[in-house]
1. Comparing relative contact order in percent (Cα under 8 Å, 6 or more apart) across structures I, II, which is largest?
2. Work out which structure the value -11000 belongs to, where helix-only ellipticity at 222 nm (-39500 (n - 2.57) for each DSSP H run of 4 or more, over all residues; to 500) was derived from one of I, II.
3. When distance in nm of label points 7 Å out along Cα→Cβ at positions 209 and 241 is computed for each of I, II, which one produces 2.2?
4. Taking P(r) over Cα pairs in 5 Å bins from 0, in percent, for residues 81-120 alone from the coordinates of each of I, II, which one would give 6, 18, 24, 23, 17, 9, 3?
Structure I
Amino acid sequence: MHPHKLIIIGSGPAGWTAAIYAARANLNPVVYVGVPKQDPSIVLPGGQLMLTTEVENYPGFPDGVAGPEMMRKFQEQAERFGTRVVNEDIASCDFSSAGKGPFTLKTSGNESVQAHAVIIATGAVANWIGLKNEMRLAMAGGGVSACAVCDGALPAFRNQPLAVVGGGDTAMEEATYLTKFASTVTVIHRRNELRASKIMQERFLAQPNAKILWNKIVVDVLGDEKIEALTLEDTVTKERSRFETRGLFVAIGHTPATRFLGGSGIDLDDKGYIRLKSRKSTTNIEGVFAAGDVADAEYRQAITAAGMGCQAALDAERWLGARGVH
């Protein structure tokens with residue numbers, strides 16, 4: 001088995017940017033993009049941008065660009081420089097040979113492949129409520145989103161009543177951001193108090209168009225092509241009601257795609273994100289690097305993921321060069 005110089009796991013902005021830099025450095029990277037899945041609660045090839053109908057905050061696209069189209073362009077650019085693409089998942093990783101020889105990875109097709117260095121860029125997925133219509137409208141760009149900073153400024157949401165589900169700091173941050181554009185922003189929370197820090201709560205509630213609905217859960221999302229309303233259920237009385245809204249932003253956390261790393265020895269934090277040793281992309285295992293949302297619970301933006309992909313490729317190139325792998 002001839003080991004590859006570099007295997008990149010994942011195909012979002014981080015993975016493709018790493019591939020572009022690595023390919024131009026003659027590292028002949030192989031990108032395992034993953035297997036297409038119908039469930040948006042599972043990491044998709046192309047990452048979270050595959051669920052984003054319009055990206056307006058990525059530099060270089062003054063008129064905006066559809067998320068899937070952006071990822072297609074990233075892939076084409078990576079392939080132009082010789083990146084090899086494999087349409088499989090990496091199912092498990094054996095990094096026990098660190099410092100002694102190439103790593104061994106097992107694919108979803110039960111094939112073993114080897115690499116001198118590995119970049120993990122598998123991203124993270126938003127936690128969804130799990131309703132059929134929520135998923136359908138999210139996939140269709142019908143006004144359901146898991147990222148206010150990504151989508152909140154789009155024309156479809158401006159001067160409209162919007163809803164945010166959640167009660168933590170992320171929900172407050174997303175809701176506060178939306179108050180800049182919406183006619184009203186209503187936070188829907190299942191309990192009678194928020195988990196968010198007081199300062200985040202106060203920042204949201206200081207906005208004149210901010211509202212909170214207590215003790216409510218969303219049990220259905222209504223609308224054919226675009227969201228029209230929510231069906232809410234009171235967690236105390238079980239009474240159901242209709243809530244008119246033109247946008248639903250789900251802010252109940254993210255889950256990093258690191259399950260396949262179980263037993264690999266990669267150091268994860270208590271939420272499952274890969275721990276980086278510094279501002280660099282290095283993990284606790286020499287020769288294994290991480291980039292993008294899989295190692296970033298803070299920003300989760302396409303451009304920060306791309307920047308981290310660049311770092312990972314440069315770090316991998318230098319690490320391989322120091323060991324005579326060119």
Structure II
Amino acid sequence: MYDMLDHGAETANEPKVSVSNHSVSVVMATRNRPVLLRQAIDSVVSQEHDAPIEILVVFDQSEPDKSLEKSDGSTRIRVIENSRSAGLAGARNSGILVASHEWIAFCDDDDEWLPGKLSGQFSSIEKMPEARAACTGIVVASQGKKTVRIPDQERMSFDDFLEDRMAEVHPSSWMVHADTLRDRIGLVDEDIPGGYAEDYDLMLRTAREFSISVTPEPLVQVNWTGSSFFFERWKMIEESLTYLLEKYPEFESNRAGYARMLGHRATAHAAMGDRKTALRDVSRAFQSHKTQIRVPVALALIAGFPPNLALRIAHRFGKGI
């Protein structure tokens with residue numbers, strides 16, 4: 001089980017989170033994906049959950065569809081517009097700021113919660129009442145193949161998140177205590193270039209301070225269709241990685257994590273045709289951690305392997321590059 005000694009910010013006097021009512025606000029940012037959006041909404045509505053649920057559908061840079069609004073028993077769907085900066089981070093913050101329930105969860109508009117997601121997650125939280133955040137396993141559906149990825153509940157410390165992005169800890173499975181998110185962790189960072197990796201940044205900030213509950217079951221389906229806003233946007237990815245390396249100087253003291261970030265940035269430079277800069281990052285990554293898997297990937301792209309093909313191959317195995 002998670003070792004509380006890894007979180008010096010928590011003390012014996014830290015109040016326990018009450019989960020007696022389990023009320024949940026689900027923030028669902030969306031932009032021009034009406035069919036997938038309705039599937040995502042239905043997957044939340046169909047959860048067997050006795051306590052109140054509100055689904056906040058936040059329309060970003062698109063016309064709000066008020067026909068989605070309804071109230072059925074303890075479940076309410078609200079449609080709002082992104083009132084902050086354009087993009088996913090601003091849209092999520094727009095939902096966070098108006099959420100009215102005890103816990104805030106997220107579901108991307110192209111993903112689906114599987115049956116038992118909420119009940120399984122709250123069962124895990126009840127066993128770990130000091131937790132301020134929670135996640136579940138996922139099923140990655142891509143190109144007709146499904147890959148199950150389960151977070152390792154022993155690897156939820158800040159240092160572990162520095163070392164490994166842990167893509168199996170997906171934002172569509174992420175749930176955070178509302179007051180803790182707004183008052184202690186802070187809103188989603190809207191200054192990250194293009195909003196890329198804003199979820200990773202939120203996880204880093206959470207893990208630095210608080211315990212994270214893990215439900216080791218695949219309770220969210222993540223649909224990788226190649227239509228992501230970030231798909232193939234290499235310049236944006238390079239800028240966001242540079243931003244995170246500057247925001248978290250702790251990366252440099254975590255050799256594996258530092259090499260991973262440099263290797264990732266090298267793939268972006270290589271994909272843009274900047275082989276000189278990519279080689280520089282590859283060299284620094286290799287010096288930091290010789291077995292970092294992104295180093296050979298970056299070298300393959302530098303040598304001319306098509307980046308889009310590499311990305312599609314990785315997606316077939318439920319991974320990214």
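1. Details: I: 21; II: 18.
Answer by largest value of relative contact order in percent (Cα under 8 Å, 6 or more apart): I.
2. Of the structures listed, the value fits II.
3. I
4. Only one of I, II returns 6, 18, 24, 23, 17, 9, 3 for P(r) over Cα pairs in 5 Å bins from 0, in percent, for residues 81-120 alone, namely II.
Each value in this text was obtained by applying a stated rule to the coordinates, not by laboratory testing. The model shown is predicted, which means the values in this text are computed figures rather than measured ones. Cβ atoms are built from the backbone, for glycine too; each structure is taken alone.
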